[in-house]
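Undergrad: Following this line, the structures themselves.
All of the numbers you see were taken from the coordinates with simple rules; none came from a lab. What you see is a predicted model, and the numbers here were worked out from it, not measured in a lab. Cβ atoms are built from the backbone, for glycine too; each structure is taken alone.
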Structure P
Amino acid sequence: MKKNPSDLSLDLYEQPGHLIRRAHQIAVSMFHEELGRDVTPVQYAILRMLQETPGIDQVTLALKVGLDNSTAADIARRLEAKGWIVREMLPRRQRRLVLTEAGTQMLSGFVTGVHQLSANMLSSLEADEQLELIRLLQKFVHINNDQSRAPVRPD
């Protein structure tokens, strides 16, 4: 795979950035195929984080899921409009986010589909390859987290 740096005939399908972009496109398509279009993968991540950390403020939520503040605020407004969360004003213009009963029920309805989605995404790989892919993706994301325009800050 090592090529001469001056070689302009780079194979697109050997470039990690292109492969990661394609993998993302495929993952989003599979998400919608399995779970429908009412929720996007990013909205799902926000709802899951709110389920895990009830009452978290919007800025901390953005840090935990790797979003910039304005994107997190926009998504929170959409989720509130759907009736899945409530945004409560805190001091200093912060907002506390809480899942509603409807949001909790919607997430509960996703459990089987999310498990099936994961199984479908990995089904063409051997068991050891599945573990290795997840391990390498986690390592890549962890090592390169600070390169993101919205690095994840879990704590």
Structure Q
Amino acid sequence: MKKFDYSLNYEELDLRKQPELYTVGRGEQGVLMVEPYKSEILPYWRFKTPEIAKESSKKIYELFLEYKQKNDFVGMDMARKFLQMGYTRARRYTNHKGGRKYSKEDGSILPYQNDPVKAEAAAIFKAQWEIAKEDEEYIRMKKQHRKQHESETTD
């Protein structure tokens, strides 16, 4: 698997026009960099409460389906990354008040908590993320994109 290319000038690139430059990478890599998708999806990304998470994850999944209908793999993958990030960020807030995992003073891990509201928000995003990442067309397009544009391996 090719690593996400952080050396590209993403502020200047339109990866809808140049999808060959997009690298899937691991997890959420590049989620806040790749345009125009970041600007299209980010305004809907919220997870403060379960109600907000439900509305947000639904809208982001709708975008995933719109990208799918347009045969836009990069858009689909970016929507998948935002769903994943909704889950991981909500989990961080579940476990650490204020979302900060490490102490500013000494870098130690701050005490864990269990915020049931954030845990529910995380579960909502996780369920939607699972649906997106298991979509058969998404899986097919991901394999095709990697074969065409990410043939080199850098592990």
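Undergrad: Please state which of the structures P, Q yields 0.40 when FRET efficiency 1/(1 + (r/R0)^6) of positions 40 and 128 (r between Cβ atoms, R0 = 30 Å, to 0.05) is computed from it.
TA: Numbers: P: 0.40; Q: 0.95.
Going label by label, the one that fits is P.
Undergrad: Given structures P, Q, which gives the highest value for mean count of other Cβ atoms within 10 Å over residues 24-31?
TA: Values: P: 12.9; Q: 17.4.
Top value of mean count of other Cβ atoms within 10 Å over residues 24-31 goes to structure Q.
Undergrad: Moving to a separate point now. So if we calculate relative contact order in percent (Cα under 8 Å, 6 or more apart) for every structure here (P, Q), which label has the highest result?
TA: On the way: P: 25; Q: 28.
Across P, Q, relative contact order in percent (Cα under 8 Å, 6 or more apart) peaks for Q.
Undergrad: Taking Kirkwood radius over Cα pairs in Å for each of P, Q, which is largest?
TA: Details: P: 17.7; Q: 16.4.
That would be structure P.
Undergrad: OK, next. Given a value of -19500 for helix-only ellipticity at 222 nm (-39500 (n - 2.57) for each DSSP H run of 4 or more, over all residues; to 500), point me to the structure among P, Q it was derived from.
TA: On the way: P: -19500; Q: -17000.
Checking each candidate, the match is P.
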